[in-house]
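The data blocks that follow each hold one structure.
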Structure P
Amino acid sequence: MKALISGVAVASAAALALATPAQAAPKDPVAAVKKQLVAGKGVSFADTTTWLKDDGTEPYLKRKGKLMFGKGTVAATDMASTYPKETLQRGLDSFQNDRTILVGKVAYLSGSYYRKQLPEGKTWLKSDGAALSNNWAQPINPAEPATLKKLLAKAERTSNGYQGTITFDQLGKVSPWFNLSVPIWSAGGTEVTWKLTVGRDGLPKRLVTSYPAGGLVRGWPGTFKIDTAYRGWGAKVSIKAPPAGQVSAE
């Protein structure tokens, strides 16, 4: 009988030992991200934007890109946006596939929408803001430590990460990414609901956000939902500004 009890105790202890790691809290995401911010390293990401309306759900935009880190910061970004046929069928000039390279606070834009603004022989437009398509993409960048710290300050823990809300105004005070991406007009009080999934290492794996479309375009109905996946933290990434001979200033 003692042997049986002893055996059960050992088995229970082993089961608990196996279960504990899966239930353990992840590492501090802010500290984990800061360790990644090393010059020449980076991460890849992919966005999907959906427009949720009373009359149905509309695919709106897809974007893929890479972030290149500097010492303690996001130094550069290269991202390409594509609109699905449902959006292109609107027939508006602004809904055109494009590419943006951000180096520090300077943006370089290319694509058919910008071509008409460029002199002959130039393929990139130099700007102080990202391409129009980036307005509809992910407004939050969890690779910015100050932004991530702001998100987590009043966040609620979930089974695999965190969730909460933040306003456009609050993002604008801490996030270079947000300030380069939003259009000239936006309602500062617009509330962004977010849910961040992190790995056991504390690094962001997935970020899902949503906010009222009218906060970005006055009078628009429904809600924008943006789902972003992050892959390859710590990979080598090199992003440079386009050759000067191909660039035209605004």
Structure Q
Amino acid sequence: MRIALLSDIHANWTALSAVLAHARRRRVDEYWHLGDLVGYCAFPNDVVRWCRKNCTLGVIGNYDLRVLSIAESAKKQVKDFAKSPKHTALEWADAQLSSKNRKYLLKLPKEVRVIIEGKSILATHGNLFSLSEAIKPDTPPEKLLPQIEKANAQIILTGHSHIPFKRKFEQALFINPGSVGRPQDGDARASYAILHITEKSVRITLYRVEYDVAQAVQAIQEQGLPPSFGEMLLQARTLGWVSNPVKMGGAKE
């Protein structure tokens, strides 16, 4: 079985379309998503609708949860945050979502366990203890061991870091397909992975796909969203990075 792994699409339909065309040419059997379908880019409904209709497996991301709870949490936010670009992104995505797409997000689990060709797989957005904390390429061994124990799976699929990697440690293979819609490693191309599982082998291929970044930025501008959202796509960096270039990195949204 050949499975396209999609994560952190963040409402970037332009990038997702390019990734899907790339995956179709490689004759994938299924599409799985690892959360954060909405936020920052201009097409939340298009992205969620496609995933709702086409993804065999999906989990919710921390950003999806924040969008779903924005109406209630907004009452508790301090005034400065209410004026921030991050709040704008949450509020705008919340206002755009159709009732069907909102219901789909609400029903998504935080983790899914499946067995494919005898291989045990766990899928989640962040790590096994928190959706908003990432497993990274350089996560130290002492922090990976509790993840492996809790997962009790041969293959652990995660997103959230927006950085693609595959890493074998102890008995587990960690896979992060990177971000389809908002890469944060300085490479503006969309990122995804194909997991090829047979009874005898497991192969993972990480792909970077060119797409029309300028078109995605223009769509953001046409919706009246903050210019910094487009800069994130152009620079392939975090909001904190583009807001303050001296700052190397920043918290993951």
* To do: Assign the value 52, 27, 17, calculated as Cα extents along the principal axes in Å, for residues 69-132 alone, to the correct structure from P, Q.
  => Q
* Structure fact -> Rg/Rh (Cα atoms, Kirkwood Rh): greatest across P, Q for structure P
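Suppose you compute FRET efficiency 1/(1 + (r/R0)^6) of positions 101 and 221 (r between Cβ atoms, R0 = 30 Å, to 0.05) for every structure in P, Q: which one lands on 0.80?
Numbers: P: 0.35; Q: 0.80.
Derived from Q, not from the others.
Given a value of -10500 for helix-only ellipticity at 222 nm (-39500 (n - 2.57) for each DSSP H run of 4 or more, over all residues; to 500), calculated from one of P, Q, which structure does it belong to?
Numbers: P: -6500; Q: -10500.
Of the structures listed, the value fits Q.
Computed from the coordinates by the stated procedures, all read-outs in this text should not be read as laboratory data. All values reported here derive from a predicted model rather than from experimental measurement. Cβ atoms are built from the backbone, for glycine too; each structure is taken alone.
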